[in-house]
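The following blocks contain the structures, represented as structure tokens.
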Structure 1
């Protein structure tokens, strides 16, 4: 299992400037739009069910995020997701807070059942909730018991593989370490900085970046996901070195995404492939 062709992935983004439709968290929607622009794509946010099918048909990828869950928004997500499936566009799903309430867990399972997902991104607790109907999490962040560690790695890989086989999606578990699983393909990405967890929306922004990378290279989905996660982590490291605190970190983070190159990713990514 070799490293992704970072140059080709970045070249595809530059060539196609993918248009990404996001039905996402209103707390972080502005940052999601800005990070998509910084990554080389274009964002569009449409939530009314009367237009989501039309909008989705013209886009290169779809991001669904249940962070600010509303029943009307859920119906719009289902319509958009089914349209993306019809047109062959990748669908990125973030089950924010799945397991923390019955409604969130039920909604996440419904979306998984009714839409063919391309990428599912969540923390360990959220991914567990997708595998266990009655899982409970603490808020939207993984607690200490659900951290991805050396001791828990094999169990997390097994869980990711089961969910990947069930859904046909690339599973990306994120935290201090990121784990990407797609069938038997498995990669651990070690890039990132603790300040990424100290700003609202770093995960939601990753959803947008995943949309850009997958939308530009849908034929190389696993490599696109790994590259997107590594790129985010490297930008976090660079932002931490340039910032004075969490406020400037957020701004520097978007700046770094707008400047990052394939060569910088190739030099800076810290990735380990698992064969078992």
Structure 2
């Protein structure tokens, strides 16, 4: 193909490639930000292939709310150095947007996974399940004297964990009751918080045999589950060999009445 015979696009075709309205191109032309390559004899504007890259970059930066005036300065006097500086400036903003989207993806995926599990859960029964190892983020241990923590202290630990994990809210943050506290009957004492999420500081929750039970009721009712749960495990010849993982599958995010909350307790056991 001869270099002088470049493929051209009508305004409608060019706009369609980027999923925008023709009015956007007219507006950019009017303010001097992005002009068509020329005008045909019939008076219609046209665009060319080399303009695709320029407009792609322009639209990408606009999606990051990059100022039109700054874009105009660059497009009126492009240079390799200017393009490098412009791109570096935006890379950190792109990384932030990616992180936000990853968080949203995690939340939506968790909503589907936890809600579907809750709706099909066999309530107040014990299931033995072989679970693979999985990445989990843990909070620091919660220090407690005489097994009592004030509401203010509890919130400070919770809030710190949310910040450490970059979570915006407590959805699907679970509680851990240590094996020591379980065997001592201190079911109300939370040793650590956790969330099933991968990350730099994630650790692998051990694979193995777990006894799992589900319970429906308000938050405080979960304490009533432990004693009969442990008693049934003992009757079945099972020995607890790890901490208890409390997960809140259905909470304020999905139901209005606290009596409809659904909890899951998982305990590592051996026969």
Structure 3
């Protein structure tokens, strides 16, 4: 192993804690937003986390309740005097073993950092491009927020090397699934479209909340359907959603530039939902 001084040293396996989240990406995570000392959409995050853990056959302790989790999250943010924060909760399977775990019990880590209050739609340049080196597979595991994020990582490097702010990821059918860090919505006239979970996109919390808002708004029609890359340059708007940023409008895709009128309208309604 390499220590922090850059020196190569020997160390036996007996002295290394075997974290399966590190060794095999045997972990799931939730990113949460704390606003004015409260966890936003906590029930949605909790039930999504429970569903992910059950799909991965993790053993969930009886005392791992919503109330317990909320208490541990707020204990962490309060310790750092964070009234508005971004929190990452990572749940990993404990124990040793190779691919087959010797036990299925869990441990978790909570990280918190200061962030702004209500969401703002940044107006700076935000150009995107398709990432076509690797594809997202259309199966249930792709929809879970696991720590296996190699496609997102390589797409982020591609974006940086080519001066893009983000990339749009596609699946095996060459349909647009999501962005590197969130779900994608496209607007054409009064129709707002987003990829279905069956296409392999993450089941985002803000995605869910925005779909509820759009369905309750007479001005727009929501379509949950596969999105072809050819539709992107015909769209009036494209925006990306996640719990950390809320809504981020795309300003350019190739030669097409976009407005952000609908995104700002929906962002006002999203902030009001808090």
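Numerical summary
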{"item": "Parent structure of the calculated result -7500, given that helix-only ellipticity at 222 nm (-39500 (n - 2.57) for each DSSP H run of 4 or more, over all residues; to 500) is the read-out and 1, 2, 3 the choices", "result": "3"}
{"item": "At a computed 3.8 (mean projected area of the Cα convex hull in nm², for residues 158-197 alone), which of 1, 2, 3", "result": "3"}
{"item": "For 43, 41, 38 (Cα extents along the principal axes in Å, calculated) the corresponding structure among 1, 2, 3", "result": "1"}
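A short reminder: the numbers here are calculations on the coordinates, not readings from a lab. Fair warning: this is a prediction, and the values are worked out from it, not measured in the lab.
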